[in-house]
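The following blocks contain the structures, represented as structure tokens.
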Structure P
């Protein structure tokens, strides 16, 4: 069984958020976030939805029903201004330049 608390903590830390910051964003207390992360309390459906939104994932991922960590994009509103600028830039160049940019992305994102 997947530990949702571990996933919450990993995503929170990956975003550089403290428990206090996450608590503020989801409308709860730092203590409650600690309880979620340590498996002492289970988040309600409302809190689970808020956690997924803030942590840029899905409730299915948090609950262990999926291993796809990132939330799929639904529309342009899901993109940051930096992401929109990157897409606009890629779309504005010729196909050869676009392939070069994508190769650079691949190199930069290799694990």
Structure Q
């Protein structure tokens, strides 16, 4: 017997899509608010924000939070924004240090 998909059965999937897009958007905004954005690609922070937001959302649903609760939204979006912020602040430091090491090694040859 074929299972019927009611609209209410699809809401958790739609909410996951919404929270992922919002998490990517927050991370994209952070990209333009923070310095050193030339040290990484334009899609990196939105990708990190979307991935972390979606992962936290799914983990919290699995733990038992409902998709229409406030805290699942807050926790997911804060985690995604925080991961994007950490990436934007830490990656340029590591990238600059790696560039200096590569330049020194290439200039010795």
Structure R
């Protein structure tokens, strides 16, 4: 019987096959771990940037509302209890924003668990 000739460079027999399998497995593991980690990093960067910008926008919106209530309305002027009404309104509005955000987050978690 004629000897089988391996077309690969000097890798004949079982040790050559084992090296090929090892290289294949190492390449596969590198590919399947590095790509998802890169994608996860991109996801975290955009998510963090969006959260920071949304928070900053909400704070500026609430402060603008407070400024509007203090300067444009004459009902809340004076030294009495009415001067703290704009602060209470802004506190309730910001609390409503926070509650809405928490409800939206929990609603998203319930949908994922289904």
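Once relative contact order in percent (Cα under 8 Å, 6 or more apart) is evaluated on every structure in P, Q, R, the highest one turns out to be Q.
Work out distance in nm of label points 7 Å out along Cα→Cβ at positions 68 and 100 for each of structures P, Q, R, then name the structure with the largest result.
Going through P, Q, R one by one, distance in nm of label points 7 Å out along Cα→Cβ at positions 68 and 100 is largest in Q.
Among candidates P, Q, R, the computation of Cα Rg over 2.2 N^0.38 Å that gave 1.45 used structure Q.
Each reported figure results from applying straightforward, stated rules to the coordinates on display, with no laboratory input. This one's a predicted model, so the numbers in the text were calculated from it and none came from an experiment. Cβ atoms are built from the backbone, for glycine too; each structure is taken alone.
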